[in-house]
Each structure stands twice: as C-alpha cells, then as structure tokens.
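Throughout, read-outs are computed from the coordinates displayed, never taken from laboratory work. Since we're looking at a predicted model, the values are computed, not measured. Cβ atoms are built from the backbone, for glycine too; each structure is taken alone.
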Structure 1
Amino acid sequence: MDAFVIEGGRRLEGRLRVNGAKNAALPLMAAALLTDQPLTLRDIPPLADIRNMVALLGELGCSHEAPEDGVLRLQARDESRSHARYDIVRTMRAGICVLGPLLARRGEARVSLPGGCAIGDRPIDLHLRGLVALGATVFLKGGDIIAKAPRRRLKGGRVFLGGAFGSTVLGTANVMSAAALADGQTIIESAACEPEIVDLATMLNAMGANIRGAGSPRIIVEGVRDLRGIDHTVIPDRIEAGTLMCAAAITNGSLLLENCPLDALMAVSDRLEAAGVQMKALDRHGNPSSDPIPADVDPMRVTVRVASERVLRPVEITTQPHPGFPTDLQAQLMALLTLAEGNSVITEKIFPERFLHVAELSRMGARLFRQGPTVIISGVRRLVGAPVMASDLRASASLVLAGLAAEGTTIVNRVYHLDRGYHKMEDRLASVGASVKRVDDKELAPQLVAAE
C-alpha cells in the first residue's frame, strides 16, 4: 500500500484550482440511467470513486468514453440490466445512487448494500422509505436491496426524509431522481439543502425534469414521461476547497484558489476567519474586492486569496447539515486548531463516531480530549512528525495537513483512502512548496511504519 512521506515546516505559497466535486459528480453520473440519450459531464475529477462508478454504470448497460480532460460521456444502451453487484458497490457509499434512477426508468432494481468509509453508522432506511412512498415494493435478499415499481412506473407521493442526524443527501438525490419520472407530483419534505442537490436538480431540469425548491427543505417534483441528454459542468468541490484553505492556514502560507465555491462555504469561512484566517476574493479583473463575493463573478467559481495570521485563535464548531458547518471538514479544522492559542471545541452532530483521527493527531503531539460527540482541542506550540495511520478519507486529509505543519518527518499510511477524494494530492501540494512524496510502504524502514 502507498504512504505519504512529509517533511513538515514548509510554507505553502502559489496558485491551485479547485477540482470538480466528487460528491456532486457521483449522483450526476447515476442520472445517466434516467435516459437513453447521451449525457456529457465536464470537470469530472479523476478519482477512485469516479472510476468505480463508471465500472458500475458499465455493468448496468451504460457505455462510456474514457474520461479525457475532465470530460465524461455516458449513454445507457442496454436497459435490461438492473443488478448493481456487491463487488463494485462495496467500494463506495455513493453506489446506492443508482437505486432511484434504475427503479424509475427500468421499473426494478437490485442493488447491494453499500460500502464506503468507516465513520459510523449510515443507514439507508430513509432512501427506502422515500421509494416506498412513491409506490415501490422494497425488500432485502442476500445482502441486496430489491425494489420494484407497480406496473413498472412509480407514482408521485409525499416523502419525509428527516432522520436522527438530519436530512440525507444521497437519499434526497435518490428520491428526487426517481420522482422525476414518476406519475404526478412528489413533495420531499426535510430534503437535504446541500449544493450537490442543487447541482443535480439543475441538471435534471435541463434534461426536461420539473423540479423546484432544490436547496431548500421542501422540494416539489412534477413527474415527466422522459428525460433527454445534456451537457453539464459539475460544481467545484467545496470540501477540497476547504481542505486547501486549511493547508494554507496551518503552514502560515498564502494560496490563491481558483474555481472556489465560496458561496457554498459560508459556515466554513465564518469559522476560519474567526480563527484568524484571512480570505480575500478577487473580481473578474483579478483585483481584490471589498465585497465578500464580487458581484461580477459566479459565486460558485470565485478566485480567493487565503492566508493566515501569525497567531491562530480558538473557536467552537458544531457540524450540521448544510448550510451549517460540514462534517467532511471537521477533521481538517481539528488539525488546524491543534496550533491555535487556547481551547477549541468541536462537536460532531452528523456522525458522532467520526473521530478516528483523534488518536493519530495525538501521536503528533496534539492535545485532544474526547467526550462523546465532542472533542476539546488545547492548542500546542508545535506538532511533531510521526508515523500515523489513515482511517478514512477526511481523516487522511487531516493527517496530511498536520504533517505539513509538523517538525520533522510524518508518514501517513494507507493513503488509498485519500485517493478516493483528492486527485494527486501530493503533486498539487508539492507544486505550492510542500515536501510530500508518495512511496510504497514496503520501501519504508519497519520502525517508521505505524503499527497495524
């Protein structure tokens, strides 16, 4: 398995472009199953989850051209296939996104229960409840979800998607996609408000769907008979953008981030600025703007300068569904706050067990105290490089950030987690001054490899 070897203490400075959002791209790709016409998606990030979704869609009868320069073309040519097998679905949580489109277009679906990161319980009961509300019959058999529509067509209905930890993003994507081809009107209450849902609704409407209210807790879908193909550009990745912001701050650096979805990062910007991170958006001429987001640029594609004050201040953070602070940036902010002066508090309201990075950051000298869903971070003057083990995608990113700031050498093992959400992170960080090298862990001296 690959590992990162990081020599810390180098200030990051330069320019990076935020890639297209993986979490938006995967449901968009699944929507290719809703039509037999070609779908072209642009700014698709070349990540492991994307490759796995392409393979899954191939098994479901979608032809594709090898992605080139971020452009992916998909077309459903064989609509007789409806079984999403365990071998592929287990590799990514978003494999469940094919369930709604398959059921809506083909009248039936058999989808293996999904896999993904080990960050706590993420049940799919809300997905199934939503599809049942549209008239589907759903049952489990041999580890697969089997869903069938009466007379091969769903009916509009009223769907409530609120759960114990808020609304469900993938569940909203599934139900909204399915409702697009259902007979009649569907009302989705307590829908996820994430920008990835807005992006999916925007594309579906361009394909001929009738969806309104996306981005709010109530989405109304008027079902249509058919959808057409479309050419669509994926929104930028707000989690990658937030991670790069933290990278600039933790190294006391200065990064110019292009294609930054600043409009989707208000909660993150608020907490970073409270901690002493400076952000200045540029207008379309490249000049610093007095406005948080210049009026003459797309608020989801801003160029912004991110720099850090010499002394970071402690802050309190609670993760919440969008537009609250995103759980996918909790670990990265924790790494940053280990160097703040004073005590910070992070409370995880989405996945209360999402703290596997706490023990690894502690190995690097961080002072962290966890009690239930809350971690208290007592800032230290320095972190010290150490061998650490990545446990999930965003925890991996937090360990890389800590390594960038730490004194000495940090070895982050199992970076295959990182590859699920960040494209060639080592090369991109190196291009702005970091010392990050990918190696096979067999090349490392045994004493430098973290214990299993």
Structure 2
Amino acid sequence: MINAFKNHIQNNLSLLTKSKLLIACSGGLDSVVLTHLCHELGLDISLAHCNFNLRGTESDEDESFVIDLADQLDFEVFVESFNTEDYAKTHKISIQMAARDLRYNWFFDLAEDLKFDYILTAHHADDNLETFLINLTRGSGLHGLTGIPEKNDAIIRPLLPFTREDLESYANEKNLSWREDSSNTSDKYLRNALRHRVIPALKEINPEVIQGFKQTLSHLNDSADIVEESLNAVAKRAIVDIDDDYITFKISEFKKVNNAKAYMYEMFKDYGFTAWNDVVNLLDAQSGKQVLSETHRLIKDRKHLILTNRVTETHQSIEISEQDNNLQTGIGTLVFNQVNTISNASKTQIFIDKGKLTYPLVLRQWQEGDAFYPSGMKGKKKLSKYFKDEKLSLVDKENIWLLTSNDDIVWILGRRADERFKVTKQTTKILKITLKEV
C-alpha cells in the first residue's frame, strides 16, 4: 500500500510534500495507518488528539496510546480534553455533533495559531460509501451524493482512494497496533448500522461494490460540474445586487428556466430552507410575502426576491444630549456642528433650526403609524406611504432610523428632512447634522 499511497500523493496531493501538516489522530486503525504512511514518506507532521471524556478510562487510554505513538515516531503531539456532554446540552445538539464541533474548532485554532498548512483526516473509501448511504436514506440533492471531498479548504483526506481492507492489510503487514472504540460496536447510530449490516451485505452481493461506488461518484461529480456551470449562468443573470446584508434576484430569470424549483433549491439550499413549494410560490406571491428558515429570509419584493439574514424585531432608541457632538450608530456616525451659514443639503447632511429642537433628541427605528412633513412640501405624510412612493423594499424599511425631537420626526436618516425644522430668516442658531455612513 505504501507505493500506492506514495503515487497518490505525488500525482494528486503533491502540495503535502512541502507543507506543515497536522494529523487528526484518534488512535484507531485509520488514523494510525495514516500516521505511519506519512512517516514513511517523511512528511512534516504533528499529531492532534481529542479526549471527549465519553468512555471513562477507555478515553484516557486512547489519549495515552496516541502520546506513546507520537513518542515512538518522534512527532510533536497536541492533546485537548473536552466536556462533550455539557457542550451538547448547552448547545442542544447530539453528542456526535458536539464532538464534531469541538474537534474541528480546536483543529482550526491549532492550525491558525501554530501555522499548520493543512489538517489531515483519515477518512477512507468505506467512510465515503457510508456517508453516501446516510445522505441517500435521509433525502439529499446531488451535492449530498457526490461523496466526501478530498480537499475542503484546510482539510485534506489522503486515504479516500483506499478501502478499510487496504488499511487493515497494511497494518497487519507492518504489525501495527491500534485502539478499538467500543462505541463503534453499537448499532444505535445509523453509521454503525450501515457499517455492520448494510455494507457487508452489499459486499456479499458484489465484492467489487467499493470500486463500482468509486465509478458512480466519478459520474455524479461530473454531473455536479454540469449543474454548477448551469447554476452559475442563471445566478449571473438573476443576481442584480449583492450587499453585506442581502442579495437581490430577478424573478423573471427563474421563470425563464424549465425547472425553477430545481434551480431555486440549488441556489438557496445552503441557507436552511426546507419548504421548497413555498419558496417556489414566492415567484407569483404578493409583494411582502416571505419564507423563513432558521437563519434567513427570502422575501418577495415586486419583481425581485431578496435573500437576507433573519432578524429579531427590536425597537432600539438612543438619547442624544445637546452636548453630544459625535454619535456612533449601527448605520454610521452622526456628527452635530453649530454653524453660521448653510450650504447645499443632501441625503447625508441637513441644516435645521436648533431653536426648534427639544432635548434630549431621540434616535430610533421607525414604527407603523409614524408620519412627518416632507421638506419642500406642504402637508403631512405617513412614513408607510412615503416608503411606498420611494419603492423601498421590506429590508430597506427595516433599516430606517429616525431622528426625533419631542417625538416629532426631524430627519429620516439618509433620506428626507422634516419641513417643520427648516432654517428660516428668523433662525438664530443653525445646526448642521451629518451622517457618515459605514
């Protein structure tokens, strides 16, 4: 196996030969074999072991084994102990998910702090088949059926071309020892049930099932490339605006394709949406209709869909005293200066009669029922009507802030001043207010 592994590294992962590497080593067969293979190739590696404290003394014995392994091979080793059960309860996730989060968060911290180029994990071909079957049984799109990626950012999995049988043969040939995780014998976890019952049955039916599966993955990944190319073409036509807070899509571009639901699934699946019929129905819904995931919103706004983070409704307010000259806000910095003359006003700068103000001023978000007297006009106008005339989206309206005096609107920040506070011939104190946007 060492020759096959060496050829794989040289032909496909040559970057590892010139990199500082961190191996995730549990002490099990897979990571022990990976450690020895990398040692034989003379790669620059260190070991990292997680003690999740889930199996009593067995967990501590795993830790001791990895420390001894590192000592035998003259490798640096890092060990971290976790209270996995408390973490799972606090974050309301499964023990498996908690262990995964803790493990990878620590690996990434180590890599960043100690300048490791890549983190190596010992996933192999059988793991890939198990993941495929898990995703298949739970329901998945094409992305979930294309297997574990060999390289994913800083994570590299050099053993993916090799089967568990390959690893066992190498370990037996080299007379290696490793640790067996007793929890792996329980079939209460889906992965273990597949490993112990389903995959052996598949291998009995077809001893070459892993090789056939590799070919299937190759074909699926080729198909995924075609899908990605088509998706990128539609996205390029559909996306009209990208901001830090939202992405705006043209509805007409989704209506042009033969299967809008398929394109919308691929485009929005990473944002947590599951109600795909509701997502598709947004194309013909009334303006203002929205579909929510746990983290995001997809909003119908006239001829567009707006994707944005899900927000918690708040009614924040900030008091401003007469002595305040600068005020940091979520939308920028408000600067107050008393001046002798006025110059051209703009959306980000206004001049008002300071004598008409009642302190403290209040900066707050707009609320339904708010009204003002638009500068340059006579008469009162509800903000909801003003927003409609300005064709503001739901997201735009959520980001509207008002500067008020005694609950009268002085300025819709960055948009329109109020006529009641304008500078006149009778004005004795002129206040210039500037919004320096972030």
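Computing distance in nm of label points 7 Å out along Cα→Cβ at positions 242 and 378 gives 5.0 for which of 1, 2? Traced to structure 2. For which of the structures 1, 2 does the calculation of log10 I(q)/I(0) by the Debye sum over Cα atoms at q = 0.12, 0.15 Å⁻¹, for residues 234-417 alone return -0.70, -0.93? The value was obtained from structure 2.
Which structure, out of 1, 2, was FRET efficiency 1/(1 + (r/R0)^6) of positions 82 and 146 (r between Cβ atoms, R0 = 30 Å, to 0.05) calculated from, if the result is 0.45? Derived from the structure labelled 2. Source structure of the calculated read-out (distance in nm of label points 7 Å out along Cα→Cβ at positions 42 and 346, 6.4) within 1, 2: 2. Quick one: helix-only ellipticity at 222 nm (-39500 (n - 2.57) for each DSSP H run of 4 or more, over all residues; to 500) came out at -8000 when computed from one of 1, 2, so which one is it? Among 1, 2, the structure yielding -8000 for helix-only ellipticity at 222 nm (-39500 (n - 2.57) for each DSSP H run of 4 or more, over all residues; to 500) is 1.
For Cα Rg over 2.2 N^0.38 Å, for residues 210-265 alone, the calculated result is 1.50, so let me know which of 1, 2 that is. Checking each candidate, the match is 2. Among the shown structures 1, 2, from which was the value 3.6 of distance in nm of label points 7 Å out along Cα→Cβ at positions 202 and 338 calculated? The read-out was computed on structure 1. Given that mean projected area of the Cα convex hull in nm², derived from a single structure, equals 29.0, which label among 1, 2 identifies that structure? Label of the originating structure: 2. Structures 1, 2 were shown, and relative contact order in percent (Cα under 8 Å, 6 or more apart) at 20 was computed from 1.
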